[in-house]
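Q: Listed after this line are the structures, all set down as structure tokens.
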Structure I
Amino acid sequence: MSRIALIARAGNTWARALLQNLRRARPTHEYDLFEVAGFCSSEADHDSELSCIYIPSLTDKEGTKPDLSEAERVFQQSARIRARNFILLSSALIYGTGPARKSLVTEDYSARGFGTDQICSRWKALEAAAVRLLKANVPLTILRPATVLPSPTLLSRRLMRRLIVTMPGHDPVLQLLSLADLAEAALCSVERDQSGIFNVAPDGVVPLRAAVRIVRSLCVPFPRTLQRFTMNSEALEYLRYPWTISNARIKAELGFAPRKSSVAALVECRNSSDPAPPAEPAFDEFGMDANYIRSYTKTLFKFLCNYYWRIEAIGLEHVPRKGPGILVGMHRGFMPWDGVMALHQLVEKTGRIPRFLTHPGLLKFPFICNFIRKLGGVVACQESAARVLESGELLGVFPEGVQGAFTLYRNAYKLQRFGRDDFVKMALRYRAPIVPFVTIGSAEIFPIFAQIKSRCWTRYSDWPCLPVSTFPFLPVPLPSKWHTQFLPPIHVEEQFPPEAAQDASVVKRISVEVRTKMQQAVDDMLRRRRSIFFGSVFDSEEG
């Protein structure tokens, strides 16, 4: 029988609730609830077989910042008595959040400062103190849970209300962990006696607005600028952007997986007598909403494609109907409508929904952010691309990067140099064909005549410049005539082994081949174009 000490500040009701869950999960163990002052007292009776679980006290009303001075006293006392092992309940807040934040991050991920520096720094300092003061004498396990229900955190408190205040234009995906599962994870750490850092989160996610509907609450959108008057603006970022974490390590090394999904944890916490339905809705880990896409495909996208821009597309037969594939396109007009129209055509003609890698600058703005995420847009990074291809899905990339979207109109149809050619490496590693596609006509909807360089604007928007265009003087895009051509696939998976991704010369050769074919197709369509607004560049037998 193990003796387990749960250490928390006096009056911490959440600690008492966790203690009840610990006792319910393993009634054979002996448990003690220690107040911090009592535990750190030199007269306190402790033994070296004591396993310690520490709940850091929080210094702010949003439940985001731990008390470092108190934590250091606890660590020092645990080292002095040489506890059997020490489990620190840290937080996934340590990874930060923001428009450039990756989804389902692993324990090795390091936040680079997305507007949540103080929160991240505080949790990092807490863990660093634990390592510094404990590691030499006491085995240390750090658990980083997602949002625990119930808990003192801002998101948890809001989800417990009938009226849930959100931010207009944002619908982040959430991971909600039941208190019972957190207790199980802590006990698993004690029993396995294995040091390390582990994320604790359920497999599934749930969008914030869907969570509100599931518990039959009412969503109250309230502007972020006004909410900042009553609370820490950094804490609000966690209601604005996703901050999901991967649970792969704790599954592999401790054999632990939460029993309750995010939906089940939420329903149970809000109403314990009303368990989650056996057939729970499944939500996309990146926030994509297939019903949302189908709805727009039948309405707005159909109107824009068939009547406003009158898009003609050929070569859709080259897009693979199953398995992974990489769509390599050109993006013009700084607004993402060319990507949206490519998605519409693919959904309509092939039934497949591509995942386009998206620059964080577009995910920073409300409504645009929500729109792009629901259409399947993911943060442009190798980890996101890998997850898409590993799942056998279509990945859409614009290898010219953000500079391509802000190309001056006079150079709109001259492809710029491709970035780091990562799409070629991905195609080689994941055995995916490359399908280039090009569009003419999209550069004319908001033609860019000049660029204004501004450091302030770049810091605010993550855009490389402020474009001088017909927008916002003419907020409606021009009704230019579009032509899109999907080119024959380049089957790199048949020509090269996966190891070729490490060969810079091979990668460069493939990248140049893709860019050359795209430029040739663009030049050919431009030669045939007689008007920006009328006519077809495709022969009747091809159309």
Structure II
Amino acid sequence: MVEAPRASIAMMPDRRLSSYRQKRDPARTPEPMGRRVRRTGGTFVVQKHAARRLHYDFRLAIDGVLKSWAVPRGPSVDPRQKRLAVQVEDHPLEYATFEGTIPKGEYGAGQVIVWDRGHFRTVGTGSAAEQLAAGRLHLELDGAKLHGGWMLVRTARSPRDWLLMKKADAFAGGPEPTEAQPESVLSSATVDTGDPPSDAALAHRLDPLDLPPAPRGVPPLMLPTLVDQVPAGRGWLFEIKWDGVRVLILRRAGEVRLVGRSGEAVTARYPEVADAVAALPGGDLALDGEIVALDAAGKPSFARLQPRMHLTGARAVAAAARETPVTAYVFDCLAVLGRDLRRVPLVERKAVLRLLAPARGVVRYLDHVDADGRAFLAAACEAGLEGIVAKRAASLYRGGRSAEWRKVKGHQRQELVIVGWTTPRGTRAHLGALHLAVYAGRRLVYVCKVGSGLDDASLRRLSALLAPLAVERCPCTAGEIPRGREHHWVRPELVCEVRFSAWTDDGSLRHPVFLGLRHDKRAADVRRERAVTPRS
């Protein structure tokens, strides 16, 4: 029998994908064929592959391709376990986001999901390519499920046979992630539930809602009102308040944009988020969420996020993404498949969002509780989190501040405008403390100075940012403005956030602690936040 000719393929300049392509018919399989050339590295992916025999494919982006190993039993976090890893043909970089079903009769027929993905770096001497050639890779993984030290060691039995093993470190031991976390990090799919949600399945879910087309442009964000107590009664949903940067995620005609609260485009600062959004189903969509940097305990750290909030250069951003990866928690869906969901009740919008976003991964669905909100707040505070947000389950998405959404903080925090600094004393370098203010109408009111929370790195960075903004006089027109040669003033352009214990009667802050700069906030929008007691 003569085999039918395969469809023509635009070849990459190098031929390392020839074996990959020879095994696959692009007219039948949905797998990518490597038409795009991207010289990149430092990323890894683990794909769960329900072929004739279930296995996991461990892949490292090295020199423009995915070096790949089939691991029959999957990665183990037990350092005593050595998993056989059989090296297979190089795969194109686009394969790192491939999920779907390879049809019967094709090589590797069966379902594929992205079980984990993230960044890796080599430890010790030599690049990844050099360690690969030597047959011994020492890796540090930072994924959604796999973390810490790992090793790939080539055996003497065969050049294709390697061993994958976990190093004994803080991430070793515990439940095996392959059993405890079976789902994809790009979708809600598992190999037991079938393919990820398709656009057709989403359309079927939306058809009864009779939705209008989503408008073009950037919709205004809905903002919660600060309150002094958790709302009681039925009809409320409660979410964790994450300590990060609010962002609107837009995708139109395949192009992803991330827009900050001030309207600033921040897509280039968080490329891993944009890549993860590109892999989601749903066509033209708009999602609301928060970008955070998680610490080793899985808690959001605004201090860890700080270095990434002001980067612009592609190289600096790529390096920061490897050192400090971020996570986007999405909590609302404003549009999907080009249809407007803003006039649909929140509980319905979140049901659609749950179909789109996975529970783990770079982009994650932010779940909620509908039980006792006071107990939820107490648990959040005990865990060291910022607070909670209460939302009416039936609320529609309306731009601007709304009592339908209410935030309750475990600790008092306030955004303030930086209006100056003091001369450093003793061993402190660069500057002593920051002068802070807040707008009341058009007046800029002096509030206090803050020195706590400023380490050497932040002092150096702030000094460089403030020097070009220097002016002779304090820009404030109200408040108890300090006098003396040790006080220096700047144009009111930079915004920071502080934690404090209370407002004083004269409008100052008690025990303020500097948390970080807020590049996503405009100075003119900074007002004193006052917790209110709602009527209901």
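Q: Once mean count of other Cβ atoms within 10 Å over residues 122-129 is calculated for all of I, II, which comes out largest?
A: Numbers: I: 18.1; II: 14.1.
The maximum falls on structure I.
Q: So, one more: Which one of I, II has helix-only ellipticity at 222 nm (-39500 (n - 2.57) for each DSSP H run of 4 or more, over all residues; to 500), as calculated from the coordinates, equal to -4000? If you can, show how the numbers build up before the last one.
A: Details: I: -10000; II: -4000.
For helix-only ellipticity at 222 nm (-39500 (n - 2.57) for each DSSP H run of 4 or more, over all residues; to 500), the value -4000 is produced by structure II.
Q: Output the label of whichever structure in I, II has the greatest value of mean projected area of the Cα convex hull in nm².
A: Values: I: 27.7; II: 29.9.
When mean projected area of the Cα convex hull in nm² is calculated for I, II, structure II comes out on top.
Q: For FRET efficiency 1/(1 + (r/R0)^6) of positions 74 and 362 (r between Cβ atoms, R0 = 41 Å, to 0.05), which of the structures I, II scores highest?
A: Values: I: 0.40; II: 1.00.
Once FRET efficiency 1/(1 + (r/R0)^6) of positions 74 and 362 (r between Cβ atoms, R0 = 41 Å, to 0.05) is tallied for I, II, the winner is II.
Throughout, read-outs are computed from the coordinates displayed, never taken from laboratory work. Nothing here was measured: the structure is a model prediction, and the numbers come from that model. Cβ atoms are built from the backbone, for glycine too; each structure is taken alone.
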